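S.K.: Multiple structures follow.
Each reported figure results from applying straightforward, stated rules to the coordinates on display, with no laboratory input. Because the structure is predicted, anything quoted here is derived from the model rather than measured. Cβ atoms are built from the backbone, for glycine too; each structure is taken alone.
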Structure 1
């Protein structure tokens, strides 16, 4: 059976509204994607780093409880599990403050097995960070050799903007590995000074990867492929929280690829109808996540 294999950071999100803490839950962009996939019934595993502390233990238990294998988690005795504070504004969008110490290389880490047409998911700073790069490239090389699909969520936050030039080589290498790139309009504004996804596709990503999806929150989704450029409106809703909405969008794309038995070799031949179904599924995952304070689809969500 095909699997989804994610790699990225894991962090405990403490969520504030009107200056008061409202909830605390495990987070991290790719982590959220994996939890949504696990809840949707997809065989899922996740590569990440945690401390040997109460937070790390709770997060690993949460992964297992939601169908995400934790066998490739590196547990460090000397570094505490990271924490973030997420402050929701009046539109339920979040601004973050992060508290974390870099994890050293894990000499005992083993790269998970990857089979043909599995889907490997990476993203955020973890996919660019020189300290975690050894794990990322090992997994991507294994994915390439196996013929797996690589899904890259850029998710580049403004607090890393000063490092954009230094990380440019890793960013372009990720583009080369990727079969599908997903960004937000904020990502491309930070990286390229524009929110025009068609321009970014033409100038920056198409040479490396022929498929780009750009999400714009309530303003919809742009899709660019070699033969198709299309905008999709977002469903109308009043969000409780937008934390994890883009991550669950990623889960919806991946869920659609798996349940519709779309293989890596099929990606070039997907037509407009195929993409319409993929984007609708992704938007349904995202919308469900916006309707609760959790960072993932609800446990009773039916794709």
Structure 2
């Protein structure tokens, strides 16, 4: 992407307007507004049902300055495939002459779980679009239930921490690697720790011919139980603890975009959030679960870095 003029990027018109109704401190609109900074061409947006969709399209108002197609939880991949195919057909008839980029987005519920079949089919078919997952690691639109993206030991309404279980018992699904296994040209994983990293990755995704997938970790202040002002701080802890590796997969080659100079223990990331408060409650520490979380992080980082290069 070369040298980035941040003032110029923040000053240009954004498809997502300021007048949305997302919660203070929500990472989703931050991620999407930064993502659109990486796009220069006209864009058509397909949005799966979820927090971002319901809070930006409250009838009779809309926060979108671009063509926006709202679809169900389960079919954003199919819908964007149809829009791309329709545009190609109409372009052959000379009904369109300008370049248009197509972007679909969904939360982790509509991406990891409910919409996975649709997304997988779209990636396998090779349609030219970018799918962005704003991943807050749970079903926030319907009450903070666990999803396939929810980490082990997180307290949710359907995997509550209590006497019988210390939160969710299973590890999170690694959807970034699952997307890469479709042999598509570009896959990336990032968070809000560095706006320029997010902007560059989305720019590369939309400019790469064929399907691209970008997985962005975004805090939900209500579910994660954090101070809304700590949005970026929490994301930096996610990157610096290696809880959320920052990397991309370019034509099958993994490139680590960010290696922390002074890694912090994953315990620092967990302590900063109320969804893990039960691990530190009553003056005691569930060292077994914290050590398990560290082991999970270390294993994923080792697996990622075995066969990769640094940017």
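S.K.: With FRET efficiency 1/(1 + (r/R0)^6) of positions 117 and 165 (r between Cβ atoms, R0 = 25 Å, to 0.05) derived from the coordinates and found to be 0.10, which of 1, 2 does the value describe?
M.R.: Computed on structure 1.
S.K.: A further question follows. Hey, mean count of other Cβ atoms within 10 Å over residues 5-12 derived from one of 1, 2 reads 26.1; which structure?
M.R.: 1
S.K.: Here percent of Cα pairs over 19 Å apart, for residues 173-284 alone has been calculated and equals 50, so which of 1, 2 was it run on?
M.R.: Checking each candidate, the match is 2.
S.K.: Taking mean count of other Cβ atoms within 10 Å over residues 37-44 as the quantity of interest, name the structure among 1, 2 where it is greatest.
M.R.: Once mean count of other Cβ atoms within 10 Å over residues 37-44 is worked out for each structure, 1 has the highest.
S.K.: Shifting gears a bit: Taking distance in nm of label points 7 Å out along Cα→Cβ at positions 13 and 93 for each of 1, 2, which is largest?
M.R.: That would be structure 2.
S.K.: Okay, next question. By the measure distance in nm of label points 7 Å out along Cα→Cβ at positions 197 and 277, tell me the structure among 1, 2 with the highest figure.
M.R.: Checked 1, 2; max of distance in nm of label points 7 Å out along Cα→Cβ at positions 197 and 277 sits with 2.
S.K.: Among the shown structures 1, 2, from which was the value 30, 13, 7 of semi-axes √(5λ) of the Cα gyration tensor in Å, for residues 125-188 alone calculated?
M.R.: Computing semi-axes √(5λ) of the Cα gyration tensor in Å, for residues 125-188 alone on every structure in 1, 2 gives 30, 13, 7 only for 2.
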